[in-house]
Structure 1
């Protein structure tokens, strides 16, 4: 899909710092699909994201919304990164 004119699913209650962290996670998901990404960079962005979105239900909702606008699954990217055996991975 890769239409860069979409809006990230964000929570209006998040602080500016939280928004920056969540957007950084969405960008690293895009990078994993488009160019490939370092596993450590991806997982550290995910850990920071999880501090802001600790609940599974909220994470699933955001993944669904992100997937609808971007065509990319943050859930699948996280699973792939966790199972990666090399230092870098790229989503197919």
Structure 2
């Protein structure tokens, strides 16, 4: 779980929000929010270009835990239901 935020695939998150019945406009807003982030790295005090991400959620962002829960809901649905023996 320590690197789970970094491994969230954006396409999976988009499909999960659609599958859970989110409005198309809301899905678009969520995807714009997470996909438009760019980072700049400074080397010796000089910005050396922009870096864009292809997946993952930002740690420390107040919205990220909710997005992660949407992904976790989808993953938990993939787990098999334990067999219960009738007593």
Structure 3
């Protein structure tokens, strides 16, 4: 959290969409995408990815008023639809 606060300089986003996927599923998807750019996080252990996910889920519980969970285990069309609906709800509430 301290790193996030430093990076955002005290300006929290009004809405964060968190696309949740089991780390095993996410890493398998990365392996299937041969055209994807490689980054250092790709080399991290599965345990690391589970800890990162756990951290995001803790943030989701801490900020339910501004964070929306999108189930990224679903098919792409459903994930996009869920994200769009979350954005529509957020914008409707802002009116």
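Just so you know, all these numbers are worked out from the coordinates, no wet-lab data involved. Since the structure is predicted, the reported quantities are computational estimates derived from the model, not experimental observations. Cβ atoms are built from the backbone, for glycine too; each structure is taken alone.
Observations on the structure shown:
- Structures 1, 2, 3 were shown, and Cα Rg over 2.2 N^0.38 Å at 1.01 was computed from 1.
- Value -20500, calculated as helix-only ellipticity at 222 nm (-39500 (n - 2.57) for each DSSP H run of 4 or more, over all residues; to 500), assigned to which of 1, 2, 3: 1
- Structures 1, 2, 3 were shown, and mean count of other Cβ atoms within 10 Å over residues 31-38 at 17.4 was computed from 1.
- Among 1, 2, 3, structure where mean count of other Cβ atoms within 10 Å over residues 7-14 as derived comes to 8.5: 3
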